[in-house]
Structure P
Amino acid sequence: MTAPSVPPQRIGIIGAGAIGGHFAARLAQAGHMVSLLARNATLRAIQEHGLRYTSDDGAQSAIAVQAYASTAEMGPQDLVIIALKAHMLPELAADLRALIQPHTVVLPVGNGLPWWYFLVPDQPLSGLRLRSVDPLGAIERALPLDNVLGGSVMASCSSPAPGVVIHSSGGRVVLGEPRGGGSIRASHWASVLTAAHLPTANSTNIRLDLWLKLLGNVCANPLSLITGASTDRLLDDPSVRQVFEHMMQECIQLGTRLGLTIDIDARQRMEQTRRLGAIKTSMLQDLEAGRSVELDAILGAPLECAADLGYAVPQMQMIFALARMRARQAGLYPA
């Protein structure tokens with residue numbers, strides 16, 4: 001075990017799937033006091049066998065982490081990492097209050113647009129509540145914006161069985177203040193994560209970083225859901241690649257209308273994705289495992305933005321309709 005460069009921190013991780021398990025494993029190995037919220041078979045597996053983790057260098061280990069069925073058992077934390085699928089958070093949000101004190105930092109690292117994205121003042125669409133992400137405002141009420149740092153992670157991870165996590169590649173984390181600029185707390189937590197072998201950049205414009213990640217997810221995830229194909233196959237097919245490019249161009253233009261300066265074109269971004277090889281998106285993994293898909297946060301939320309702006313995004317709308325039907329047919333999206 002590597003001694004942390006700062007005193008051990010109390011870190012609660014919400015969601016014991018692939019990404020949550022990846023964070024839990026690295027932070028526990030670094031000596032932090034990690035509490036993991038888990039349920040059912042995953043809870044039992046971690047309590048009985050530890051978190052079974054395979055890192056990208058092939059090293060395998062069973063890591064002792066404290067797994068709990070409720071946030072009340074976990075108690076107050078210094079950092080709360082939310083690694084749930086976006087559509088699961090509204091139901092659980094009120095329970096997270098048990099983890100939060102005035103100093104606690106809440107770091108969501110999921111896909112798509114987070115509930116807080118337009119709660120930042122003095123930005124285009126400021127005050128827009130993303131009903132596709134937080135339908136009844138439960139997250140906003142439970143998690144004060146002042147406690148939140150924006151975050152994302154670029155890692156290829158999977159959870160082939162309860163309590164088992166495989167980290168295949170990547171792992172870069174970005175975090176930053178929702179309002180932009182720097183802060184002592186953002187620098188602190190970037191240092192803590194980096195010291196735990198979770199290389200983290202402290203962003204002064206996290207809203208832009210989240211949109212740049214969205215550019216890939218908004219295309220690859222729903223297209224993989226519809227076709228059952230990995231990202232390399234999507235991009236190597238000329239016809240599908242054209243759909244991919246049109247969707248990404250729409251998303252880039254939508255971002256510029258939100259005041260974001262996006263210095264990359266669709267083809268450059270697509271080449272970045274293609275170089276990663278045969279990536280099975282999180283949405284395709286969920287489809288194959290029979291888990292509900294986070295289509296609303298990834299594609300529904302930007303469509304909500306486009307509607308509020310009165311900006312037409314026909315390719316994104318068409319793919320959303322097809323992906324929603326595919327998910328409903330599989331019983332993974334509400335009717």
Structure Q
Amino acid sequence: MSGETTACILGCAGLKLGAAERAFFREVQPWGFIVFKRNVETPDQLRGLVLELRACVDRPDAPVLIDQEGGRVQRLGPPHWRRYPPGRAYGQLSANDPLIQREIVRLGARLIAHDLTALGINVDCVPVLDVPAPDGHEIIGDRAYGGAPDEVAALGRAAAEGLIAGGVLPIVKHIPGHGRARGDSHLDLPVVEAPAEALEDRDFAPFRVLSDMPIAMTAHVVYQAFDAGRPATTSRAVIRDVIRGRIGFGGLLVSDDLSMKALSGDFAARAKASLTAGCDIVLHCNGDPKEMAAVVAGARPLAGKAKARAAAALARLARAPEPFDVEAGRARFDAAFGGRWAA
């Protein structure tokens with residue numbers, strides 16, 4: 001596939017690239033990359049790794065992703081980066097004043113964007129738009145901004161706006177909604193039995209509100225009301241009728257991690273099934289070279305509508321972040337939480 005961009009996002013194994021990794025990435029030309037804690041030591045080291053990754057594909061604007069939500073899902077942390085609260089902490093802040101909640105969510109995302117752009121990272125897998133059900137699995141839990149669709153939508157919008165203002169693209173997840181799932185899709189394939197009307201009113205609602213976002217990530221969840229046999233990631237019915245149809249999402253659709261145990265089959269089959277169903281790009285995170293080679297074998301060149309959506313997503317990146325007083329922002333953020341999340 002040399003010379004063509006492959007419709008995949010890949011991880012790497014360690015703190016810097018080995019010769020084999022560099023050659024592989026140069027050959028297969030993934031659309032982007034993702035970094036995890038295993039790839040992080042110091043700011044200078046991570047900044048160098050990001051430059052290495054982009055050099056492999058000879059694209060200075062190649063997307064480099066990270067999961068920097070705050071709370072349990074934070075790849076960057078002390079001593080070099082501050083801790084951030086989980087989504088639920090924002091929803092519990094000044095409960096009688098939703099305007100303050102939105103202000104602080106946006107500010108938190110703007111601070112995260114400041115951290116990321118200093119490293120060259122330009123995509124964050126935030127906001128989580130899942131609305132947790134009372135009997136849903138804790139994998140979402142406090143990652144959600146609240147328990148009501150309107151609250152999740154409003155605070156999710158604020159987070160997305162803060163990232164975009166800081167020069168980072170948001171990824172809304174996990175479309176069309178992971179909140180009712182009673183299992184962890186990292187370990188099992190969850191099945192949601194709720195009727196279409198209930199999903200429409202609750203689970204899909206925040207994604208409709210943010211249907212203008214540049215990128216969304218799929219849920220590895222079966223929605224029996226639409227496709228009893230396949231999770232959203234590999235279901236043409238769910239992607240066509242729900243994600244593109246009922247929700248109206250028109251941006252770049254990225255699969256959740258293909259190495260999660262919710263999916264079955266070899267990695268080439270997983271990649272092919274996801275793209276055939278309607279994902280634009282597939283994501284593989286763990287940096288395992290054999291798995292990545294199989295993903296690439298099952299993927300295809302980025303072309304047609306998927307290529308256009310990828311270009312449109314990158315076009316949403318600001319040429320420069322909006323003006324921002326970082327120290328004043330940090331002080332306001334810390335004061336809002338009474339210093340609980342101070343660095």
Structure R
Amino acid sequence: MSGSPRRPAPMGGFPIDFKALGIIGSSSSFQQAVERANKVADLRIPVLLLGETGTGKELFGRALHYGSTRSSGPLIPVNCGAIPDELFESELFGHERGAFTDARSAKCGLIELASNGTLFLDEVEALSSSAQAKLLRFLEDRKLRALGATLMREMDVRVVVATNEDLADRVAKRTFREDLYYRLRVVTILIPPLRDRREDIPALARHFLMSAAAEFNRQASEISPAAIDKLVSFDWPGNVRELRNVIQAAVALSSSNCLDADDLEIEGCTGPAMAPVESMQAAKARVVEAFEMEYLRKALADSRGNISKAARAACKNRRAFFALLKKHGLAGCIGQERGHPE
């Protein structure tokens with residue numbers, strides 16, 4: 001996950017280029033989320049994104065939009081917690097002139113603005129019971145009627161929602177409508193917290209480092225093994241967003257080309273002694289392994305699982321390339337060819 005990426009060029013192809021959207025991770029739990037997103041990106045069914053604050057739910061929402069044939073249409077993000085209940089219907093459905101006292105002119109609602117595109121509803125748990133009923137009505141018949149209007153209009157809108165709450169628990173406590181809950185959870189994608197995918201932290205840290213160095217015009221281009229150990233040992237309650245902020249601050253304040261553990265100001269972290277500094281040989285081996293894993297996944301994605309094509313692109317013979325796939329547990333990703341690699 002990265003911060004507020006620029007709108008990418010429409011993709012509409014598969015698999016989704018998650019890295020272009022700033023979504024980075026090769027851990028098994030994270031890849032499960034990526035694979036589910038790839039499978040449903042081009043479907044109109046609702047998707048419920050689950051995960052703690054800062055895990056990257058909005059970025060996954062963007063991936064679902066830009067990885068679909070709707071990518072040339074609008075993506076309309078809505079923070080449900082920021083809309084007062086009395087304005088929710090007007091904001092989402094729009095209103096006609098004179099629909100209420102202050103309606104001096106007609107207004108197009110957010111659903112209509114998202115026509116032929118995607119409506120992303122964040123913090124959906126914040127909706128009042130009245131707002132939940134109105135949202136359910138739209139999801140059921142895909143039609144809207146602006147306040148003060150007489151006609152219903154059908155809208156082609158894909159709805160993606162996100163929450164960091166346990167909606168099932170809210171249903172049990174009767175603070176969230178059960179019928180809306182089941183309507184939203186057609187497909188769920190759980191984005192794991194950063195503490196459950198620590199092996200992704202080095203790649204994420206380097207990504208944020210390069211982005212911040214370019215943005216701030218700084219010379220920092222490396223992270224020391226001690227700094228990596230400090231990052232990996234922390235639990236990151238703010239998840240990827242917190243990691244990004246720590247790296248950005250370190251780059252902004254550092255005058256060195258290599259960030260060290262002392263450059264990382266992590267609230268609640270007791271210091272670099274939390275984990276021993278590994279040897280240069282071990283650090284090199286770990287970096288090489290992470291590079292190989294990322295390279296192989298990209299090669300397989302570009303070749304659509306064709307091992308011969310991927311091996312040629314990597315300038316390696318087929319047997320050696322397959323051995324690397326087996327080493328990293330990726331042999332099962334081969335999709336185009338059949339039979340033994342030899």
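FYI, it's all coordinate maths here, none of it is from the lab. Since we're looking at a predicted model, the values are computed, not measured. Cβ atoms are built from the backbone, for glycine too; each structure is taken alone.
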Parent structure of the calculated result 27.1, given that mean count of other Cβ atoms within 10 Å over residues 19-26 is the read-out and P, Q, R the choices: P
Comparing P, Q, R, where is distance in nm of label points 7 Å out along Cα→Cβ at positions 171 and 291 highest? R
Out of P, Q, R, which structure matches 1.22 when Rg/Rh (Cα atoms, Kirkwood Rh), for residues 131-234 alone is calculated? R
